[in-house]
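What follows are several structures.
Read-outs throughout are calculated quantities, based only on the coordinates presented, and are distinct from any laboratory measurement. Nothing here was measured: the structure is a model prediction, and the numbers come from that model. Cβ atoms are built from the backbone, for glycine too; each structure is taken alone.
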Structure P
Amino acid sequence: MVITSATYLISSPGYLECPKADRPEYAFIGRSNVGKSSLINMLCNNQKLAKTSGIPGKTQMINHFDIAGQTGSNKRSEWYIVDLPGYGFAKVSQQQRKNWSRMLEDYLRRRENLVNVFVLIDSRHGPQKSDLEFVNRLGEWQVPFCLVFTKSDKTTQLEVSKNIKAFFNTMRKTWQFLPGYFITSTVKKTGKDKILDAIEKWNEEFVAGAG
């Protein structure tokens, strides 16, 4: 899969205001400052597409991007990428946290064309409570997801492997089946092709199911 165009479409305060659910959709979410916008920009070959910020909580709505790509068999493919508000330590009011939480739950559980949620995890750290709580919630809601371990260039491969193993070992305590995962670096563009290949496969399955 090669992305040929990527444009910002709309920011919505709730799932009811989102664009028509007529194509596959992939949401990206993680703790604040996990590198979410940088990853989206890397995938789309556009460093100015999703706004990056050093300020936690900058993304506050459901942000849709209109994506078109060329598949390995030279077919045109269209889908949405969605940049969701982060979770974790954003300095916002308790009421704002509740509003975000409600908005995210409604979107994740009711958006009918949502194919997969990419949950971003900082590979430099061991298992974080907020990450584990979020993936457990996705499991309870039966929302399909995979993990993306970011910033792999910021530490050693040994440290990355150790932290990934620790995360999955923690999940094994309550999970029977573990999700798929990707290891990424926006600096080295690690993981880009593997993520796009997965999206290409899911897009084909979505179209086949719709037919």
Structure Q
Amino acid sequence: MVEVFKGTTTVGVLCEGGIILASESRATMGNFIASSAAKKIYQVDDLVGLTTAGIVGDAQSLVRMIQVEARLYKMQRGEPLTIKAVTTLLSNVLAARRYFPFLVQLILGGVDRYGPKMYSLDALGGQIEERKIVSTGSGSPVAYGVLEAMYKPNLSVQEGTILAAKAIHNAMKRDSASGDKIELVRITKERYEEIGEEEFQDIMKLL
């Protein structure tokens, strides 16, 4: 059987006024660390992000597809797809391939006219609206331990950023398929923002 790139921990945190998405950057082929710089969070629309866990090729194919659909809709209608609409579109694509599925777990989150929204999707198109926290991938059991212990209602965007980083940081300690660099994305009604190195280092001091 041909080995493929896989292995991940991703996290989503719903905050007061925004969404935080986080992942690490390791891709594995069996016991071999194939890459330490794998991208796992993608911007699919102006204020919409998607985290990917599972087979890297499958995830990248889905990302390209949904990015194109989001751009086409905006060109035709003059407004962006809602988070729910993007999720439904992805769900339909996954469900249509149930006999030859995309081997992925996805978190889709962002901000639209209804406010911050976040959904998780499985390989067969099942979708769940996540109202607090969510994690996918091989390191998710460790990440969930941190998220469940530290999440509180009405979390600020800054507090959510620190929580997501802490969850990934701890998952990397215990899951061999997760490691290397932490990637953090902050989405508010103003912008989609990838956390830079300087702010990241400040966050790490708080963990």
Structure R
Amino acid sequence: MALIGLISDVHATPAPVEEALSVFQQAGVEQIYCAGDIAGYNDQLEQTIALLVGSGCQTVVGNHDLLYLDHYADEPGNGAVAFFNQLPASIDTTIAGKRVYMVHAHPPDACHGGIKLLDPLGEVRPDRVALWTKQLQAFGFDVLVIGHTHQVFAEQLGNTLVVNPGSSAFNHSCAILRLPEMTVEVFPLSGKAIERTWNWGKQVAENFKH
């Protein structure tokens, strides 16, 4: 059995990343994967990258990371630029006999768009499941790990288990994938309940309640 730690959309917020790494260590996780968007929203980017690099995390590039490169690519000595420049758009690997693919938004290499399966209340939408089951019909991988949408789910779509661990910063979540069993356990972070769906619009609405 292989235990794989999954995080995504960490958005330059190191504290929940550090907590997720502790969860993974206690569980005996063998490898950690991050589905992109290391930059964006918060300002502790160097600390966040250091945690990922120190843990040996395998990472793909996200849309916020590309945006960071657009702004700072010519900045001499910028360690974050060097880090983002060497990130792949996708990872294709085999773990415990299962083919695993990771990309930020959706395959083969998209950083925008993404796979949204949940409604604003965090409930699975059957129409979205049907749509993406059809879209992934010829995909050919056992597991697809994604991020970008700030949704938390693990759904079997045809022959592919699609896993989004959610944003460690905003959904307050990380996940552990067990292979070859193909099971996923989601863990809360930052002492907060997991928000299965998070977006700026929802956050603004919540702020108006107080």
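Structure notes:
- FRET efficiency 1/(1 + (r/R0)^6) of positions 18 and 130 (r between Cβ atoms, R0 = 30 Å, to 0.05) from the coordinates reads 0.75; which among P, Q, R: P
- Ranked by mean count of other Cβ atoms within 10 Å over residues 114-121, structures P, Q, R are topped by P, which has the highest value.
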